[in-house]
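Trainee: Structures are listed in the sections that come next.
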Structure I
Amino acid sequence: MTITEFERRILEQKPTASAHYDAEYFTGEWRDAGNNYSLDVRREIEGRNPALIKEVLQPVRALDLGCGPGALMHLLWEQGVDVEGIDFAESSKRLATPDVRDRIAIGSVTDTTLKGDNCVDLVICREVIEHLTVLEVKKAVANMVRMTSRLVYITTRYHPNPADLLDFNQSDDLDPTHITLLNKDLLRLMFILEGCRSRPDLEAKMDWGNKGRVIIVEKLASA
């Protein structure tokens, strides 16, 4: 893809409004095979993830950026992790369990005013990147690096067969709000340019399902 084509596609992208992520989005029957965001369903889907986050990444304080109704937050809370969340859907707090509801702040993943610099040692951003425009991804990456003092843990959906580094898909068959499926190397490069280094050792431990969707980076002291 040429830079000119990349530029055109980026500038044509439109963000998804927060109102789209209502209760029907998170818990509606439209979701394939009942894959909704109720706590019981997410507990089964998450499987080993909450325990592995605590064991492998060893957070003292964690932030779930784009936390939705806070199911992963609740599961980490059960593990004894001090965790907070940010999500721009007003429905997130209403759908969250009482145990974590007051730990969720409503706001954008790109908002630099919600949390301080180096405020947590682990930023989690799971299944969020694909819902953002490329420009929002760039801002979100910078914000994650700003807020963490140590690690960022990402999962997202990637372009299955990118032609080059800049190539990205703008749709898939799962969700109409999946508007940015990047080349995985491009997302990793964004973190490197913000002063991080890749941690393939930690990625291998967290990717227990061998799906190839995990990125973990460590913030360098100079960043």
Structure II
Amino acid sequence: MGEIGEAAATALRLLRSADPELFAIVALSLEVSLTATGLAAAIGLPLGALLAVARFPGRGALVLLVDAGLGLPPVVVGLLVYLLLSRAGPLGELGLLFTPTAMVIAQTILVTPIVAALARRAVADLLEDYHEHLTSLGLRPLAAVPVLLFDARYRLATACLAGFGRAAAEVGAILIVGGNIRDHTRTMTTAIALETSKGALEQALALGFVLILVVLAVNLAAAGLSTMARRIEG
């Protein structure tokens, strides 16, 4: 316990002193995860809304594919992105492997199904509630998508927060495609894994504290948005 206590005290000192290396890792982690979440929202929100209101051949298979994506193993996603971006892969000439861009791509693939699945359920619930009203106005469900998205904005924001939480806590995929290169692709989760394996608990604990704070903030924000959504819909 004495060694662990000393490591925790040193970790707190690193945080209080705003250690440059520590906060560079935090900044890169947030940049990668926020970018991936933004891209996932741009893809997942309209895709989820489309799956909720439209009927077309192959829709059932696409819904099943999106829902299955909720359980995508990060290491498998990392492997697939690695194969695409490696020198022998179809996108190898772009030179993206072991860069933050590769990490964003991997996290976007992981987060998009979360956003799309939650958006589909939110819009489908509202469509059921508004069905008679839309029918009386002579509006097709597809034409009402902007209104449905606006009314579901708090639920959709919660979906994006859930996606960001998944991205921020992910380690397998970005470790494969990012390589955990110091001052270049090292994030909070990969640094925690590396420092722990080396027995250097001070930085690992400091980053662990920050990651826990980020996750708590995301969950508090999601809870607040859920409460607001229930009040408005109630």
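Trainee: Matching task: 16.4 is the computed value of mean count of other Cβ atoms within 10 Å over residues 98-105. Pick the structure from I, II.
Mentor: I
Trainee: Taking relative contact order in percent (Cα under 8 Å, 6 or more apart) as the quantity of interest, name the structure among I, II where it is greatest.
Mentor: Of structures I, II, the maximum of relative contact order in percent (Cα under 8 Å, 6 or more apart) occurs in II.
Trainee: Where does the value 116 come from, among I, II, when volume of the Cα convex hull per residue in Å³, for residues 10-73 alone is the thing being computed?
Mentor: The correct label is II.
Trainee: Using Cα Rg over 2.2 N^0.38 Å as the calculated read-out, with 0.97 as its value, let me know the right label among I, II.
Mentor: Structure of origin is I.
Trainee: If you don't mind, there's one more thing I want to ask. Using the calculated result 1.1 for distance in nm of label points 7 Å out along Cα→Cβ at positions 66 and 194, pick out the matching structure from I, II.
Mentor: Matching structure: I.
Trainee: Can you tell which of I, II yields -8500 when helix-only ellipticity at 222 nm (-39500 (n - 2.57) for each DSSP H run of 4 or more, over all residues; to 500) is derived from it?
Mentor: Answer for the origin of the read-out: I.
Trainee: If semi-axes √(5λ) of the Cα gyration tensor in Å, for residues 114-201 alone comes out at 45, 11, 8 when worked out from the coordinates, which of I, II was used?
Mentor: Derived from the structure labelled II.
Readers should treat all values here as calculations from the given coordinates under stated rules, not as data from a laboratory. Every value quoted in this text rests on a predicted model; they were computed, and no experiment measured them. Cβ atoms are built from the backbone, for glycine too; each structure is taken alone.
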